[in-house]
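Values in this text are rule-based calculations from the coordinates and carry no lab data. Being a predicted model, the structure only gives us computed values, none of them experimental. Cβ atoms are built from the backbone, for glycine too; each structure is taken alone.
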Structure I
Amino acid sequence: MFRQFMPALRMTVLLTVLTGLIYPGVVTGICQVLFKKQADGSLLARNGKVIGSALLGQNFAKPEYFHPRPSAAGNDGYDATASSGSNLGPTSQKLFDRMKTAAEQFRKENPEYLGTIPADALTASGSGLDPDISLANAQAQAARIARARNVPASAIAYLIESNSKGRDLGFLGEPRLNVLEANLALDRQFPAEPVQVK
């Protein structure tokens, strides 16, 4: 038995060092050299202060900003330590009530918009931390933002177009707008108040 135990122990130590220390260290080093911004979390800063990550959704409630998707992550949403969806099914009364409340809130915040409310304005993503909204969602909020910042609606439409991202690799996903990046662009182009992260 001891003859079998020692080779197994040596192999365990070897693989632990190889796959637990050397490989992650090499990959981390390569990423820090070639993809530093992404490896450090795609953090966005203003005036030398980090205000968020382009990869994580956060709550914006002021009328002069794009609002993100609803979040089911944590008790109040947007909690990166409690990333999760609601796991509520399509027949769930709780999901129906949540979407009804979200629709009423959306109509109240965006009275100029009379079209069908985009689905991502009412539903949380699987992680609850989706940093992007659909272009339809962004356009539905444009009139409110233009009014709050006292700029023409066409200026907000152009900002949406110039900050939107296409499908990944040309065919994956949908065109989208990163909420934090777009809100920073709003503050740069049409100053109101600095971005306040809740």
Structure II
Amino acid sequence: MKGMGKYFVGLLPPAPLEAQFKTVKQGFADQFQVKYALQAPAHLTLKMPFRYKEAKEKELGARLTTVLEGQMPFLIQLTGIGHFGNRNIHQQVAPSDSLISLQTTLRSFCKRSLHLVEELSDRNFQPHLTLAYKDLKPSHFEEVLAFARKNAVKGEFLVEQAYLLKKVEGRWKVIAPLAFGTSSDNLAPGATKESA
């Protein structure tokens, strides 16, 4: 479709954790020729990929940011390695109330206000960061899974914004941060929380 781009909304780990995920994915590529997941930064998908008019890209980012103004920052906890069947290996994430609420709010907004199709994966939200899929062959599955478990990334990170990503020349690129609102946003200039 002319003038249409492919987008998704997700959460990204901070640079040090992203580097660790990239090392794991590069290990898959080097040892098992499983490379497809290297086309995107490590991410937790909040809204599955969708098509949208490129001419309205800036407006899309602004509208998504507006819907996230009421979202408070929260922690994402990494809980180990999981898989869906033998074609997807991922970093599991603890499904906190804040995360579930954020995804539900975004899902509802995208369906109601942006008129986007609600995918099965949008309705059946299982938070994770994909490490291998698409080119993961069932014959290599056990080896790749063992490698992932041996090199699992551990920890947690603070989420203060989501991101709008776009497929550009076959790779997913961040095109707009979608900042969350915070209680300090409502303070008068120069005021502190104590004086407010």
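Comparing mean count of other Cβ atoms within 10 Å over residues 25-32 across structures I, II, which is largest?
Result for mean count of other Cβ atoms within 10 Å over residues 25-32 over I, II: largest is II.
For structures I, II, which has the highest computed value of relative contact order in percent (Cα under 8 Å, 6 or more apart)?
II
Supply the structure label, taken from I, II, corresponding to helix-only ellipticity at 222 nm (-39500 (n - 2.57) for each DSSP H run of 4 or more, over all residues; to 500) with the calculated value -9500.
Checking each candidate, the match is II.
When FRET efficiency 1/(1 + (r/R0)^6) of positions 57 and 145 (r between Cβ atoms, R0 = 25 Å, to 0.05) is calculated, the result is 0.90; to which of the structures I, II does this value belong?
Of the options listed, only I reproduces it.
Comparing Kirkwood radius over Cα pairs in Å across structures I, II, which is largest?
Looking at the calculated values, the largest one is I.
For distance in nm of label points 7 Å out along Cα→Cβ at positions 17 and 169, the calculated result is 3.0, so let me know which of I, II that is.
Structure II accounts for this read-out.
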